[in-house]
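Readers should treat all values here as calculations from the given coordinates under stated rules, not as data from a laboratory. None of the values given here were measured: they were computed from a predicted structure. Cβ atoms are built from the backbone, for glycine too; each structure is taken alone.
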Structure P
Amino acid sequence: MINISHIDFKKQDVIIPVVVQDSKSLEVLMVAYMNEEAMKLSLESGFAHYFSRSKQRLWKKGEESGHTQKIVDMLLDCDNDTILIKVEQEGVACHTGRKSCFFTSLKTNEVVSEVAVDMSQKYSVIDQLYHTILERKNSTAEKSYTASLLNGKENSLLKKIVEEAGELTFALKDNDESEIIYESADVAYHILVALAKHNISPDRIKQELARRFGLSGIDEKNSRTNK
């Protein structure tokens, strides 16, 4: 196992890249990142833990899906700045349901690996939608409304958020339950698009709500606008 003292986490700007490989097939499954705490948890528990740059928190691989990675070995490269982990993969490594996260050819732009596991029941609809929105970043505006919002002028997206929030307000005023639900979904969708445009994971919103709840509950007193 790795002598963690060999790694200068300050020099590596807190996190270091980790290549994850299937211990039997030697297929590269994914690339992730670790900070010092994630590495210690991985070494102590025997299961892969990472630091998510998008979520800005530690996470155990498979904490939602159950598709954990049991560590067989951890290898440090010659420059002491990259880790190779050999794992026993439970289920699949990719949130799309594919065995590996590497499945799109840059030469042909074709998907070279089929979905092996249905992940729709493994993640919340918010997380699924956010990942779908991120994928739309590579789509053309003509083919996708989401892509047109992501790649268009930011004012267009901001206006849509204000518009949908206004429609939700009127639905609430009219006490129209079906419209409240419909317009709330519209607001949530456009907020997720805005978050994706700025590369902010909805998990960070969940963390902020959890932080507020842990302090004194989620209410207007905790709102930034009231501070």
Structure Q
Amino acid sequence: MSIHIEAPAGAIADTILLPGDPLRAKFIAENYLDKPEQFNRVRNMFGYTGTYKGRRVSVMGTGMGMPSHSIYVNELLREYQVKTLIRVGTCGSLQADVKVRDVILATAASTNSNVNRIRFAGMDFAPAADFGLLEKAWRIGRERGLKLRAGTIISSDSFYSEDPEAWKLWAKFGVLGIEMEAAELYTLAAKFQAHALAILTVSDSMVSGESTDSDEREKTFRAMAELSLETAIAD
């Protein structure tokens, strides 16, 4: 048991999916896992462990933003010895050719957060995905006919920015999408020698203004959840 996770030792699998929304964790557990058992209810950040195609897998919400995400990932890595972590989330597109409903595999994550500047005494760290997971997700996604993009993203500390044009600088440098957690996930995975990947469905576009409604998000979320689970159990 850790400060924010009430699970006893052994209740969490060494492979875990991490949606931001705890209700998405509940959705994955109830729709995809066999015999899911809930291991966490603290602060309503639901977590479950079950099996997927015979392999033990966990899923847990992490909340929004890097501070919340960092709390849960730290405890999963330090207290529960999780080895593989796959973020299952949404993002906004920063490029005209990255469309709503596309799936982005985040190769690396820039950030406007000071979290790593504080951690590395003012120096810059390059948070990057695990190549093995990235390769598996790319191969499986292409086999399943998904429209995939692989490239860099930015993890932002702000959902509502004071400068509505700020995203254009990142777009100029080829950044594909914007979200709020992956840079911290990749940094902590590097620290604890774990494997991490962010798989993101594009839910809206900063370029065109297009966005998905709740029904569309559920359909595209299913495709992303299935890709994440298949990646999690791939040899």
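List of remarks:
- Taking mean count of other Cβ atoms within 10 Å over residues 23-30 as the measure, the highest value among P, Q is held by Q.
- Of the structures P, Q, the one that 0.25 was derived from, the read-out being FRET efficiency 1/(1 + (r/R0)^6) of positions 87 and 143 (r between Cβ atoms, R0 = 30 Å, to 0.05): P
- Source structure (of P, Q) for distance in nm of label points 7 Å out along Cα→Cβ at positions 39 and 95, computed value 2.5: P
- Answer label among P, Q for the case where percent of Cα pairs over 26 Å apart, calculated from the coordinates, equals 32: Q
- When relative contact order in percent (Cα under 8 Å, 6 or more apart) is calculated for each of structures P, Q, structure Q gives the greatest result.
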